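These are the structures, in structure tokens.
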Structure I
Amino acid sequence: MTTPIDVMGPYEIRARLGHISRQRTTAIIHRDDFPAPAATLAMGSIWHTTDVEGWIDRRRPRLSRTHTD
């Protein structure tokens, strides 16, 4: 039996950031302050969703799911 894990790839990150361009997504995931990937697979890197959401909370608060403005 497989245990599901909560991860995001570049497409999911792009969608979570408001469907920004692929080029902008690539620039963001290569920033020094962006979380390190949880794993790099043949298809590309994946990140823990909690790490990405934490980055969004700190760096893009208007997109935060806890934003109350």
Structure II
Amino acid sequence: MITHTNQNRATKLEKLLLAERRKQLKKNFYPLSIKELNKFVDDSENDFINGKASSAQDVLKQIDSWK
């Protein structure tokens, strides 16, 4: 049985966990420098040219096979 007090505790815990998750995400995300961004784009283009890319259709087929 969920009491009003237990519901309040659960709500407070959810808020605390959400705040901690946001703090961790902020800490782990940072903007790329122009050099890093250019390398990321260059690497992605090279992967595409060398056949290391999948179409959205292929990815969706693969996901459907997981079911």
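No lab work stands behind these numbers, since they all come straight from the coordinates. Every value quoted in this text rests on a predicted model; they were computed, and no experiment measured them. Cβ atoms are built from the backbone, for glycine too; each structure is taken alone.
Matching task: 2.6 is the computed value of distance in nm of label points 7 Å out along Cα→Cβ at positions 32 and 56. Pick the structure from I, II. Structure I accounts for this read-out. With Kirkwood radius over Cα pairs in Å computed over the structures I, II, the top value is the one for II, the highest of the group.
Of the structures labelled I, II, which one yields -10500 when helix-only ellipticity at 222 nm (-39500 (n - 2.57) for each DSSP H run of 4 or more, over all residues; to 500) is computed from its coordinates? Walk me through the numbers before you get to the answer.
Values: I: -10500; II: -25500.
The read-out was computed on structure I.
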